[in-house]
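Asker: Read through the structures below before going on.
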Structure 1
């Protein structure tokens with residue numbers, strides 16, 4: 001691929017028939033501590049000032065396309081009640097007993113969807129990403145659905161805006177000829193997070209995209225790959241799905257779930273299937289942020305009226321009414337939640353994830 005190909009924005013295909021969305025909602029968002037905590041992780045927070053939490057924004061992107069009945073949220077017991085409260089229209093809430101990484105979560109949802117809606121196409125979308133261009137998002141997802149109907153696993157790659165070392169990358173291969181998906185290309189390979197020099201080379205080549213973890217496939221194809229590549233995991237998930245609506249569910253969950261392999265969908269399916277030519281990519285031309293740290297949040301935030309910067313810039317989040325002044329510090333990060341205060345810079349924001357463990361070692365479970 002010599003560059004990014006575009007769908008026709010004046011005549012896009014937006015056929016979402018039989019399409020179901022899976023939203024894995026887990027994790028504590030430790031890179032955004034102390035704003036994000038175990039009891040209230042970042043997907044439950046309004047981090048953009050929109051009045052809607054990140055998972056509500058995810059819902060708002062998907063519900064107009066496919067309806068509430070085709071959205072499935074997978075989460076743990078600690079967050080099920082909060083998610084139900086934030087998403088009153090949610091029909092399918094799948095509660096996993098404990099976190100086992102993305103493949104068991106998505107695989108269980110896929111097995112349940114295939115059982116109830118045979119022939120469905122499924123797509124996984126993180127609960128905590130920010131996308132404001134919902135029209136382009138719909139066009140790009142629709143293209144991925146068309147590709148998935150050909151039997152491939154399709155991912156949506158994000159057009160890189162910088163040589164970031166914070167993301168994995170996807171190398172694009174040859175263009176595909178799929179009706180309704182003019183921008184689709186083969187995936188040559190997935191690459192783990194690179195060093196700075198490699199990331200700069202990827203950016204210059206214009207053939208690499210950021211891996212945002214969006215995967216679209218027919219449920220049958222996804223489960224078929226899982227059966228071939230991770231048969232024990234497939235057997236466990238399908239056994240659980242088989243009894244999901246019966247009195248045996250809790251017994252089988254208690255018996256089988258703790259034995260399931262902890263593995264991400266990237267490693268379980270995307271990478272090995274790409275090696276055999278079974279993965280495609282649609283370039284995501286919408287704006288996107290995973291809000292992976294305070295540097296990313298700083299890029300999206302506006303300076304509140306209660307904050308004054310003099311020869312300084314950065315991010316300040318403090319209780320309403322508290323006046324904060326910053327002088328002579330570039331890229332400052334000040335987060336005040338009342339019970340905890342964080343002071344750092346955007347340059348060091350990736351290290352914030354170390355703080356919950358450090359406070360836990362000091363016996364401050366209340367801060368985790």
Structure 2
């Protein structure tokens with residue numbers, strides 16, 4: 001997905017049944033002179049009518065609303081007048097919020113609070129308002145729908161042939177869903193993920209990914225041994241890395257770290273422990289987090305894959321890695337799973353179960 005140039009004045013429709021919540025959102029957007037609130041709605045039906053009439057550049061929307069809830073509204077809007085949609089909701093609604101990504105929303109954030117500055121929200125809206133929706137609207141979700149947990153049990157004889165580490169940010173949850181839904185349950189490698197996420201929403205994302213994956217998806221916990229056929233997601237509050245013994249370690253974020261969690265932190269540890277058995281994947285997102293870690297995987301003899309520009313919501317992270325010269329292969333999103341399977345089953349000729357056998 002190719003970002004386009006955002007309009008000079010970004011026209012936003014704010015949708016929330018709580019008047020006080022709308023006031024906070026509008027107040028925080030007022031800090032950016034390039035953003036104007038074109039309208040506000042108290043339910044999904046009002047939002048649909050407003051989008052059809054006003055043709056805004058972006059919509060912020062809550063999940064739980066009367067008359068028509070957020071999920072139905074997003075589905076109707078994307079079917080009748082597609083527009084970038086940012087879900088702003090409470091942590092309690094995280095599970096429903098991630099279902100909104102399957103309906104066409106671009107990203108999920110926690111509702112802003114009156115005691116916090118609104119510059120980050122305005123910056124996010126500026127970024128998403130310039131996104132082209134052409135490839136985002138393709139039906140690239142898992143065609144089988146929710147997958148039974150019974151189909152996820154990997155063969156006990158599968159040995160660990162490698163470790164896949166994935167870095168992602170804006171647009172990442174949907175991209176992760178596309179990749180995980182296409183991987184077999186007997187994948188001979190664990191998958192470790194660092195996805196930039198607001199605090200309190202990682203569990204909702206994991207639950208949503210679990211419904212669309214043959215692999216079991218977990219929030220990483222300290223001291224867990226990574227096992228093939230399983231997916232481990234770093235909590236946003238802490239940085240995840242893998243230790244020399246193959247155990248997951250969670251560390252406090254440093255004050256100077258602007259990304260949560262750090263993709264570089266995870267990728268670098270995988271390079272150090274697994275060397276040539278490492279596969280690094282960098283997906284859609286803004287910024288350059290992950291480039292250093294991908295470079296370390298390549299230097300250690302591992303493979304590096306970047307999502308291509310056309311299928312990325314934001315091409316920043318993949319582009320930074322590609323420009324640094326550390327990427328072996330650039331692929332569209334729907335081709336990444338097959339490449340992972342090929343490399344894990346065919347390319348890696350040495351099969352061993354311990355970390356550090358480089």
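Asker: Given 1.2 as the derived value for distance in nm of label points 7 Å out along Cα→Cβ at positions 314 and 346, which of the supplied structures 1, 2 does it correspond to? Could you put the intermediate results ahead of the total?
Answerer: Values: 1: 1.2; 2: 3.5.
Of the structures listed, the value fits 1.
Asker: Among the shown structures 1, 2, from which was the value 97 of volume of the Cα convex hull per residue in Å³, for residues 170-297 alone calculated? Numbers along the way, then the final one.
Answerer: On the way: 1: 172; 2: 97.
Among 1, 2, the structure yielding 97 for volume of the Cα convex hull per residue in Å³, for residues 170-297 alone is 2.
Asker: Here mean projected area of the Cα convex hull in nm² was calculated and came to 16.8; which of the structures 1, 2 was it taken from?
Answerer: 2
Asker: Going by Kirkwood radius over Cα pairs in Å, for residues 210-273 alone, which of structures 1, 2 comes out largest?
Answerer: Values: 1: 12.9; 2: 12.3.
Across 1, 2, Kirkwood radius over Cα pairs in Å, for residues 210-273 alone peaks for 1.
Asker: When mean projected area of the Cα convex hull in nm², for residues 42-177 alone is calculated for each of the structures 1, 2, which structure yields the highest value? Please report the intermediate quantities before stating the final value.
Answerer: Numbers: 1: 9.9; 2: 11.2.
Of structures 1, 2, the maximum of mean projected area of the Cα convex hull in nm², for residues 42-177 alone occurs in 2.
Asker: If distance in nm of label points 7 Å out along Cα→Cβ at positions 202 and 258 is computed to be 2.1, which of 1, 2 is the source?
Answerer: Values: 1: 3.8; 2: 2.1.
Source structure: 2.
Asker: Which of 1, 2 yields 1.8 for distance in nm of label points 7 Å out along Cα→Cβ at positions 162 and 306, as computed? Spell out each step's value before the answer.
Answerer: Working: 1: 2.8; 2: 1.8.
Checking each candidate, the match is 2.
Asker: Any idea which of 1, 2 comes out highest on relative contact order in percent (Cα under 8 Å, 6 or more apart)? Walk me through the numbers before you get to the answer.
Answerer: Values: 1: 21; 2: 15.
That would be structure 1.
We did not get these values from a lab; they are worked out from the coordinates using the rules stated. These numbers were taken from a predicted model, which means no experiment stands behind them. Cβ atoms are built from the backbone, for glycine too; each structure is taken alone.
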